[in-house]
1. For distance in nm of label points 7 Å out along Cα→Cβ at positions 81 and 161, which of the structures P, Q scores highest?
2. Computing FRET efficiency 1/(1 + (r/R0)^6) of positions 9 and 65 (r between Cβ atoms, R0 = 30 Å, to 0.05) for each of P, Q, which one ends up highest?
3. Quick check on the output: 17.2 is mean count of other Cβ atoms within 10 Å over residues 57-64, derived from one of P, Q. Which one produced it?
4. Given a computed value of 16 for relative contact order in percent (Cα under 8 Å, 6 or more apart), which structure among P, Q does it belong to?
5. Thinking of P, Q, which structure, once distance in nm of label points 7 Å out along Cα→Cβ at positions 145 and 193 is computed, gives back 1.5?
6. Can you tell which of P, Q yields 24.2 when mean count of other Cβ atoms within 10 Å over residues 1-8 is derived from it?
7. Looking at mean count of other Cβ atoms within 10 Å over residues 25-32, point out which structure of P, Q has the largest value.
Structure P
Amino acid sequence: MYKLLAEAVDTTLTLKPLVANAGHCEIVIAPVFTALKTVADRLEGSNISVAAQDCAAQNEFGAQTGEVAPAMLKDVGCSHVIIGHSERRQFYGETDGSVNQKTRAAIVSGLTAIVCVGEHLADREAGAAESVVKSQLAGSLAGLTVSDMGRIIIAYEPVWAIGTGKTATPEQAQEMHGHIRRTIAGSHGAGVAEAVRILYGGSVKPDNIGTLMAQQDIDGALVGGASLEAESLAAIVNYK
């Protein structure tokens with residue numbers, strides 16, 4: 001929940017030329033709901049796509065005051081939506097079941113869903129990190145077909161490394177990303193597991209993106225605080 005409309009536009013227009021030659025990755029930014037349409041219009045024809053930070057669990061228009069349907073997000077220029085972010089799970093009652101419903105609705109509307117999973121510090125200290133993430137994947141992706149999985153990106157967020165300045169070591173991140181890929185192989189097959197992109201999210205900064213991206217199963221980053229300034233986000237995009 002950052003940036004008024006003018007600030008979001010200014011950040012977007014500053015970022016645009018800084019990453020214009022970045023052909024090695026897909027770039028998606030996720031401003032607040034109030035800025036989505038304006039930012040998407042400013043980015044038309046560029047190499048930057050737009051995501052919403054959340055969506056409703058249904059596309060049927062009706063008496064759902066305060067909700068925003070995935071179809072509405074598609075209508076204003078979004079191509080992606082973040083679902084089940086750790087803050088949504090921790091502070092707003094998001095469950096694996098609601099994540100699953102939202103993901104299904106997003107896919108039906110033609111959006112790509114960035115589905116977030118990740119353990120708390122207590123889970124990791126108890127040696128339950130992998131089982132927690134496996135359970136989150138099972139619930140969040142339940143019933144999704146192999147075809148559906150083509151519109152899924154997984155984001156691993158160790159909750160203890162978000163906004164704390166702590167970062168999972170590259171080895172810790174790789175270990176969990178490998179576990180996620182093996183879990184998806186078990187549920188949806190080796191081909192899907194190989195193709196799915198798994199992002200790391202947890203205090204990603206310009207000075208650690210290179211070592212994270214060097215890991216075999218880290219395919220990208222879900223960037224939080226470092227995305228608030230165009231220059232730092234551009235440095236992450238252009239890490240090579």
Structure Q
Amino acid sequence: MLYICIPVHNEAPTIGVLLWKLRAVFQEYAREYEIIVYNDGSTDATAETLAGYESVLPLTILGGDQHIGYAAALTELFKAASARTRYARRDAVITLQGDFTDRPELIPEFVKRFEGGADIVVGEVSTPVPAETPIPVRRLRRLAPFALRPFVRTAGIRDPFGSFRLYRVSVLRDALKEAGEKPLLAGSGWATNVDVLLSMIPHARRVELLPLEPRYDLRMRESRLRPMSDAWALFTFGRSARQRSLNELPARA
């Protein structure tokens with residue numbers, strides 16, 4: 001089983017199209033799957049848009065009116081997938097954004113590496129950054145490594161900031177168990193994506209990287225990134241996580 005986990009906040013213009021694209025991908029790529037969406041306190045028509053797909057897709061909608069933040073929303077998605085799985089070693093969670101930046105048609109490439117033995121597959125944005133990348137994203141991509149590097153090393157992972165990834169369910173279940181009553185994830189935005197790796201990789205036996213190019217031409221809103229404040233958030237997170245560097249990754253092909 002593949003659990004496609006998507007946290008959303010005010011993504012009414014794109015989430016429906018994304019869900020339909022996922023349906024098209026799995027019509028051509030025969031795998032058992034379930035989509036789990038966490039509606040993180042959206043104030044637009046996201047809830048109404050999602051409701052229209054419940055009867056035509058294997059879709060579970062979590063969340064609602066309360067905004068809990070990206071880290072907590074991801075944690076709830078991980079908990080939901082962990083509770084649903086019957087075969088934690090054979091099932092996987094795939095995380096992606098709800099704004100069409102992450103490309104669903106690449107899911108088979110993630111699963112190929114998973115079926116080859118990878119416990120975690122990390123999507124890495126290729127360099128140089130494509131010219132059509134929005135200016136705030138380009139600026140934060142320049143600032144982010146300098147904000148994080150003094151405190152946290154991520155071994156061979158050049159791009160620990162992205163959201164498009166695959167995790168074996170047994171790995172995230174182990175991470176949840178280790179966290180216990182404490183929050184699994186900290187930070188916000190890109191810092192949360194770094195924290196996921198710091199939490200999951202110690203429980204993995206094999207990590208692989210997948211080069212990819214995000215799309216920004218289908219996103220129907222301006223970027224929510226604020227380069228300076230988001231870089232500061234990464235710096236603050238890095239200081240708090242300085243004892244959790246990944247000095248060496250599990251074996252990779």
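Values quoted throughout were computed directly from the atomic coordinates according to the rules given, and no laboratory measurement underlies them. Here the structure is a predicted model, which is why all the values come from computation and not from measurement. Cβ atoms are built from the backbone, for glycine too; each structure is taken alone.
1. Of structures P, Q, the maximum of distance in nm of label points 7 Å out along Cα→Cβ at positions 81 and 161 occurs in P.
2. Top value of FRET efficiency 1/(1 + (r/R0)^6) of positions 9 and 65 (r between Cβ atoms, R0 = 30 Å, to 0.05) goes to structure Q.
3. Q
4. It traces back to P.
5. Q
6. Values: P: 13.0; Q: 24.2.
Answer by label: Q.
7. Numbers: P: 19.2; Q: 12.1.
Structure P gives the largest value of mean count of other Cβ atoms within 10 Å over residues 25-32 among P, Q.
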